[in-house]
1. Can you say which of I, II returns 0.25 when FRET efficiency 1/(1 + (r/R0)^6) of positions 135 and 191 (r between Cβ atoms, R0 = 30 Å, to 0.05) is computed?
2. Work out mean count of other Cβ atoms within 10 Å over residues 271-278 for each of structures I, II, then name the structure with the largest result.
3. Given a value of 2.1 for distance in nm of label points 7 Å out along Cα→Cβ at positions 223 and 247, calculated from one of I, II, which structure does it belong to?
4. Taking mean count of other Cβ atoms within 10 Å over residues 71-78 as the criterion, which structure among I, II has the greatest value?
5. When distance in nm of label points 7 Å out along Cα→Cβ at positions 47 and 263 is compared over structures I, II, which one is greatest?
6. So Rg/Rh (Cα atoms, Kirkwood Rh), for residues 39-166 alone, computed for just one structure, reads 1.19; which one of I, II is that?
7. Of structures I, II, which gives 0.6 when distance in nm of label points 7 Å out along Cα→Cβ at positions 31 and 55 is computed from the coordinates?
Structure I
């Protein structure tokens with residue numbers, strides 16, 4: 001009987017490239033692909049039963065779901081966040097956990113959102129489509145201060161992309177050194193300093209119990225008046241009610257959000273009614289290049305685990 005690789009996310013089952021599929025087939029695996037549904041916990045249990053490896057999306061792998069994964073040896077996240085994994089349960093089951101890299105796609109998207117905000121692009125687009133010859137005020141990025149909260153692969157790549165814009169770069173990340181930040185022509189600062197000085201704040205933290213609502217009423221009140229806020233990381237990092245208040249009382253100039261506290265999104269989210277908010281449906285990493293390269297990373301990681309090695313990008 002061939003070991004099974006379960007592609008449980010409908011998005012990833014569709015995006016998984018042909019070369020990666022063939023790589024797994026040639027290595028002796030059988031593929032079990034999502035039929036195009038957003039699985040309930042019970043459906044997810046059926047999908048993981050008997051699987052040697054899982055290619056995971058954003059669906060939740062709780063201890064209850066993982067109990068049904070009686071043959072599981074590897075789970076590779078088609079992304080970088082593992083907040084949807086019960087890592088304690090996976091360690092107890094001695095399952096190898098890995099991720100892919102998507103820093104180019106997400107950093108480019110974050111830069112796109114920053115420019116869309118300060119250039120008022122969504123408002124121009126809506127007005128022009130409505131036949132209005134409207135002229136809205138806009139800003140230039142040059143000379144502004146950009147604060148990056150979280151300086152992993154994505155934060156560092158965004159710093160590189162910002163290098164040509166003539167910005168001052170501030171970084172908050174307790175896990176990197178001053179020397180590492182200076183290597184990107186940035187200044188490592190404490191959170192309060194970053195919030196007070198930044199014209200743009202871009203969030204690139206993982207979501208954990210400690211970072212839940214790290215951007216809430218208190219920290220929003222510390223932000224520079226008129227500043228712009230961008231989140232391409234995780235929705236629950238932000239208290240959306242507090243963000244709405246900061247956007248409607250004039251504290252912030254605008255926000256761009258690719259992630260939300262509750263996903264998938266629904267149109268009744270009050271943030272969607274604001275002219276100074278740009279939104280997208282958790283799409284920052286979904287470039288064709290990331291889908292292709294991520295598929296190959298998943299396939300190679302699963303094969304490595306099968307041969308007694310660690311995934312290409314292991315999670316400890």
Structure II
């Protein structure tokens with residue numbers, strides 16, 4: 001097999017970014033989409049020129065026509081359908097947040113091991129050259145000892161019936177966009193924090209629409225993260241070391257439009273670091289192809305993914321209790 005046949009579980013809006021990435025990849029082929037109704041699936045298939053449409057998710061998994069699925073369902077369905085896909089012998093690229101509990105994560109990982117199928121979290125920015133360059137700067141010691149990271153991801157939700165505002169669906173800005181600066185800080189510091197402290201503001205539906213967190217890491221490093229559903233789109237990430245700092249104005253999305261990665265040394269002028277061009281979602285698709293076709297472990301490990309969920313849960317526990325929580 002030198003082609004991976006992809007299916008889409010759901011017709012979510014985010015698919016519009018993944019579909020071109022599958023088609024631009026050397027070893028991917030988009031062959032099917034599934035929705036809760038055949039009519040919706042057929043309309044979507046016609047719009048995006050997808051050969052096959054299925055009126056249920058399970059029907060697609062049982063069809064034998066796909067090798068891998070991209071799961072972009074609402075958050076509370078990620079674990080269930082990842083496990084169903086793996087047990088059907090299908091590889092899984094699951095959107096973040098990967099799951100809403102550690103029990104779900106562990107069940108997903110167990111299903112992957114038992115089935116021998118690849119399971120990975122879809123954090124597209126981690127595969128982009130910009131993020132890998134940042135990692136090289138941090139690991140090489142060019143910034144000295146890392147003291148602090150600061151990250152934010154805000155965007156305004158305009159419709160009150162948005163699925164991200166439903167508590168039982170795993171709604172909330174921390175799960176949706178706060179996980180980006182959280183995961184980036186984990187990437188920089190090389191693991192989960194030791195302890196966290198969180199504060200949230202809940203809207204009328206009961207989910208956090210503003211969230212701020214402080215994370216403490218082994219060795220004395222700290223991270224400050226913030227996210228919001230009530231502020232216009234804004235992203236930023238900063239890494240502060242004893243020998244200088246890096247700033248990113250487009251750390252998570254929009255890397256093809258006005259992106260700047262800048263080094264601010266302890267002395268001297270700032271330096272803009274060149275970053276190779278690459279379509280944002282292509283990297284995670286290519287990584288899945290290498291894992292499936294060549295048997296290489298995914299770049300983003302399941303241990304890292306489990307730590308993402310573990311840290312989010314600790315932050316929510318802290319916000320609810322008003323005290324710092326050990327992770």
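1. Only one of I, II returns 0.25 for FRET efficiency 1/(1 + (r/R0)^6) of positions 135 and 191 (r between Cβ atoms, R0 = 30 Å, to 0.05), namely I.
2. Of structures I, II, the maximum of mean count of other Cβ atoms within 10 Å over residues 271-278 occurs in I.
3. II
4. I
5. Checked I, II; max of distance in nm of label points 7 Å out along Cα→Cβ at positions 47 and 263 sits with II.
6. On the way: I: 1.19; II: 1.06.
Answer by label: I.
7. I
Laboratory data are not the source of any read-out in this text; all were calculated from the coordinates shown. All of these numbers come straight from a predicted model, not from anything done at the bench. Cβ atoms are built from the backbone, for glycine too; each structure is taken alone.
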